[in-house]
Structure P
C-alpha cells in the first residue's frame, strides 16, 4: 500500500497549496514585502503542480519500497519490454494504474505545453514589436534611454529581453513633468533589470490553461500588482541614489505617485503583448493601491519574517521533491 500512502501525502500537499494560495490572496502582509510574497506564490504554484502530478503517478506505479521516481523508471522499462502490468496483478488494479498514469502524463503535458506556448507567444509579440519600433520610433532628449513613438495617448512600457527597450509615447511626454517622467523611466528600468516578465509568465500560462478559474485570474492579478509594487520600490531606491536624497525623503515617491495618477486620469494606457506597462489597462484599483503605498509606505517585514517566508518556500518545494524521490 506504499503507493496509496505516497499518493495521499502528495494529494494533501496539492490541496494544501491551493488553500495556501487562497489564504495568501486575503493576506495584507504581501504588500509590505512584495519580493518575499512573490517567492511564496511561486513555491505554492510549483509545489502544487508537482504534487498533483506526483499523486497520479504514485497510484499509477507500484512505489512500494522504491518511491515515485524509481517506480516510473520501472514502469518505463516494463513497457519497453511489452509488459503492461506486474505478473499476477488483478486486471482491475492494472486498469486503475494505467488510468492514473495516463492522467498524470496528460496533466504534465498540458502544463508544459501552456508554459511553452506562453513563452512562444511573448517572444513572437516582442519580435514583432521591435520590428515596428525600428520603423516608427525615435529618440528624444526628453526621455534619455527610451524610444518615443508618435502617439497622442499616454503610454509607457518596456520590452524585456536581450535587446530590451523602454518605450514612451509623445502623449506621455506632454502629460508628465520631467521629474515624473524620470520616475516612470526608473520604474521601467527596474522591470528590465529584475526580469519581472519571467515572474509573470508561469501565472499567465496557468491562466490560459484555466481561463474560467476565478482564483487563478485573481492570483494572476495579485502577482502582477506585487510585481509593479516591487518595481516601484526599486525605482525609488535608484532615484534616491541618483539624486543623493536621504532614505526618508519622499520626493521620488511623490513624483511617481503623481505620474501614476496622471496616467489613470488620462485613460487606459496601451502596451503590446509581452510588454510591461507602467499602468495596466483597467487598473484603477491597482493605481489607488500603488499610490497609497508610495505616499504612506507600510513598514516592510522584519528580516526574520522575510527569512521565514524564504525558508518556508524552499521547504515546501523540497518536501514535494523528497516525496517524489525518496522511497
Structure Q
C-alpha cells in the first residue's frame, strides 16, 4: 500500500486549505493537500464572486480556486486526490487512512474540510441555484439591489440575513414554518422593528418558480402548514438560511467539537484540543463563513503549525544536549 509522509498535511482544498498550503510551502514545510470529495470547496459551485479583494470586476468562483491551487503548486505544494476515512491522533506522527488504502503520516495537521449549507431539498430549488436561489446573503445579496427578496428560516442566521439584506432591498420577507422564531430576542426585536421586513408565519416553500429569458427566479409558492393552501409570493431572490453541516464527522470523539458540531479552537488561534492539529475556515467558523475570512484563518493555521514545529524542534535539541 502507498504511504505519503509530510511535515504538514492539509485536509481540504477550499480557500482556507489552499492558503494554509501556500504559507506552509513558502516556509519550506513541503505540505501535502488531500483534496477530498469537493476539490476547491464551496467556491467551485459559486458563479459570480464580487467581494474577494483584489479584483475590480466580477470573477468566477471556480477560476479563483484554480488560481489558488496553481499558486500552491507553484510554491511547492503536493496534491493528492483522496478522501480520508480514518484518523489516529493517539501518536505522532499522526496517521490518516484514505479510502483507497493510502496511509498518510504527518507531524502537523491542518483541517480545512469546511461546511455545507443545508438546503430544502426541492428539485426546483436545485434548478434555481445561481439563478435566484442562494444560501448566503452576505455573498450574493449585492446582486439583488432594489429587488424583492425572501429569507427562509427562523434561527439566528435567518434573522441576521434578513437584516443584512435591508442594506440592498427595501422589501424583505422572512418565511417561517412556525409561529415564533428561534433567534435570540435581541435579533428578533431588531427584525420586528425594521420597516423593510415582513414575516410570513406557518408557511413553507413548496416550489421555486422560474420565469423569463434568461430564466430566473420570479416567485415562491408557499404552503400553509396548517391548511395546505398554496399562495404565491413574488420575489427575485430567495435565501435559504436553515443552517450548515460542518464536515466534522471524521473527528467526533477525537477532537473537541462545540455544541453545533464545529471544531473548537483556542480563542485567537487555530489550535484544537490536540497538540499539532489546527483547524481553519468554515469547519471552525460558524459566524462569518466568507472566502476571505477562510483564507485568513488558513494563513493563521500555517503560521501556528510552523511555530509548533519550531518549538518541537527546539525542545528536541535541548533534550539532546
Structure R
C-alpha cells in the first residue's frame, strides 16, 4: 500500500571496524509534491556493496555521508508517480536511489529495466553496475584476458569475483578462485565451472597456487588486497596483468589511517608485468557493450549469480557487515 512517508537509513556514527547495526538508524520522512523532472520510486531491493563502507569515512573517493545523512546505495523498484516524460507509473527502474523505501530522484538518475528479459533484481547483479558491469570491465578492458591463460580471482564467491571468473572462463582462460571455506570453493567449481578453487581459510594459498599454476599466473583479478596481493605478485608470470578492483581486507579498520599496500611490487618490474586499478564509472562508453554481452550470457544460461537476500531496512547495518565476515555467497541484496 502506498504511503505518504518514506523510511530511510541514516548514518548514526562512523564505524571504526566492520560496520554494524549500531552505526545506523531508521528515520521517517514525509513525501512532498514532485517537482518537474522528478520521479518517485517504490524501492524493492538495495544492492549491498563494498563501496558503501568507504562512504562512511569523513574523506572518501566516493562522496562521504555526513552524520545524519542518508546512506547511498543502488536499488531497483517501480515508479509510483512521475513528472518526467521518460517515465510512467509502473515502470521498472534502477539507479542510485539511496537506502530508503521510497525514493524521489531526478529522472536522469534512473534507467528503465526490462523485466521480461530478466528478474528486476538482476539489475543489481549480473546486469548491475557494481557487479556484472564491474566484472566485465575488469576482465575485458583492464585484464585483457586471453584464451589459454591462467586467471586467478580473489573474493571469488562474491558478486564481482564469481562473475569475473565466469567471464574469464567464457573467454577461454583457466580459472582459479580464492574464497573462504569449503562450501564456497565447492560452489565455485561445481556450480560456476571454475577449474579449481583455493580455501584461504583452510589451505596455504601460496603452496596450493604453486601446485595449481606451476608456470605462474597471467591475470590476477584482486578484490581483497592486503597479504593476499603479495602472495599473487610473487607468482605472476612475465607480462602478467594485475587488476585492482577492490581491497575489502582493508575496509575493516579506520580507513582514514590509510591502507596497507603490497611489499612485493617490484615483481612487476622484474617480470615486465603491470598492475592497474579501475572503477566501473571509468568506462561509460562500454556500458552498452557490457549489457549486451551479460544479457546474452544470462539468457543462454552461460552465466549465473546466486543471491543472498536479507529482509528489511532494519537489517541494513547487519547486511553490510556480512560483506566483511564471509556470511554470504553471490550477490548480497536487501529486500526493502
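Some notes on this structure:
- Structure responsible for 2.5, with distance in nm of label points 7 Å out along Cα→Cβ at positions 215 and 239 calculated and labels P, Q, R on offer: Q
- Given 23.5 for mean count of other Cβ atoms within 10 Å over residues 151-158, calculated: source structure among P, Q, R: Q
- At a computed -8000 (helix-only ellipticity at 222 nm (-39500 (n - 2.57) for each DSSP H run of 4 or more, over all residues; to 500)), which of P, Q, R: Q
- Looking across P, Q, R, the calculation of Rg and Dmax of the Cα atoms in Å that yields 21.9, 80 traces back to Q.
- Computing distance in nm of label points 7 Å out along Cα→Cβ at positions 39 and 295 across structures P, Q, R gives 2.1 for structure Q.
- Read-out P(r) over Cα pairs in 5 Å bins from 0, in percent, for residues 207-286 alone, computed value 3, 13, 18, 21, 19, 12, 8, 4, 2, 1, structure in P, Q, R: P
Values in this text are rule-based calculations from the coordinates and carry no lab data. Please read all numbers here as calculations on a predicted model, not as lab measurements. Cβ atoms are built from the backbone, for glycine too; each structure is taken alone.
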